[in-house]
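Listed below are the structures to be examined.
Computed from the coordinates by the stated procedures, all read-outs in this text should not be read as laboratory data. The structure presented is a predicted model; accordingly, all values stated were derived computationally and were not measured. Cβ atoms are built from the backbone, for glycine too; each structure is taken alone.
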Structure 1
Amino acid sequence: MSAARIELGKEPVSIDNAARAVAAFERTLITPNSPYDRWAQGDAGAMTVQQVRGLQQFDQLGCTGCHQEPLFGGPRKPGGHFAVFPFHDGDFVDQYRLREDSGRFAATGRESDRHKYKVPTLRNVALTAPYFHNGAVPTLEQAVRVMAAAQMNVALTDTQAADIIAFLHALTGEFPAITLPRLPPTLGSSLRVD
């Protein structure tokens, strides 16, 4: 039996099975047809001039080294791609306590995994505040500045930051319609078995 399948038996309702169910549902939540997707397919007007400039800045700064198209996440590897974060020290690292967590090291115990985190997709990133592994960065603008400083050792100008943020908004796609199921009533019983 696959590890991803829900294990029924003595405890069909368990934390592990709930996590598997949520993960299975989340994999269905694809959000296609973002302005970037339409632009990449040849619709030159799908992204604004500022968004295109932001994509160019994103690429020139080296962000695509970790956040690769088309998902703008890490290179596709079994188990995901992990990278050191933060790579450079600085004021943001202290301000947002970015080194307090040991990263993947906590799970593996390997020193080489200290401060390594799975590189996330940037699809819909404009909708997912707060940011980073500890949720300490409240806004996308601040997250962009933190990443530039902590990963590339670059202080962005206000224009560069605004352009990159505009581009990141272009990665927001269309969400699928989700119809909630209507469960039939079960009179006189519950899900709990004693």
Structure 2
Amino acid sequence: MVQKLKRVKRELVRKGTIVDMYADHIEMPDGKTVIWDYIEHRKGAAAVLAVLPDGKIIMVRQYRNALDRITLEIPAGARDDVSEDTAVCAKRELEEETGYVCGKLEKLLSLKSTVAFCNEFIDVYLATELTPGKQNLDEDEYIDLVACDLSELCEKVYAGEIQDAKTVAAILAYANRKQPLTQE
């Protein structure tokens, strides 16, 4: 049975540029205290599943230091500040990373990326009615664009080639929207 635990103390271990790391002292039901890591993502983020008129989905290929490899993801980024609407962030990130501007943007889903140790949230949007423009990458961003069929992306998810949580969730949510699951 799950019982209420109590955080008795939170200590800042390291302040970062995007996240802060804390040591949380947690009182267990038996009275013992344990220390759990907690990562605070200060701003939140937005991501975009961008669908071209031909149905292909714009993906970004980029190096990810945490994995030390190139990944295939949907465009995404942090809000400029905690008060920024995630829809505004999503439009900005889409244009910055891909060069595309969307005529229509609707929320697809909201998610918490890693609830075991981090509070990061990401609102994921579906962007359609796209018109091409010009990429405006940050100075430390190197991104290649790839247009993929939804079926190809689903195969990559199930083959373990795409593992990024926001990207997996967005692809499968969109696939379900296009082909809803039926109960038998």
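Before moving on, here are some points about what is shown:
- When distance in nm of label points 7 Å out along Cα→Cβ at positions 47 and 71 is computed for each of 1, 2, the one that comes out at 0.8 is 2.
- Structure responsible for -9500, with helix-only ellipticity at 222 nm (-39500 (n - 2.57) for each DSSP H run of 4 or more, over all residues; to 500) calculated and labels 1, 2 on offer: 1
- Taking relative contact order in percent (Cα under 8 Å, 6 or more apart) as the measure, the highest value among 1, 2 is held by 1.
- Identity of the structure behind 1.9 (criterion: distance in nm of label points 7 Å out along Cα→Cβ at positions 63 and 127, calculated), options 1, 2: 1
- Structure responsible for 60, 51, 32, with Cα extents along the principal axes in Å calculated and labels 1, 2 on offer: 2
- Each of 1, 2 could give log10 I(q)/I(0) by the Debye sum over Cα atoms at q = 0.18 Å⁻¹, for residues 119-174 alone, but the derived value -0.59 comes from 1.
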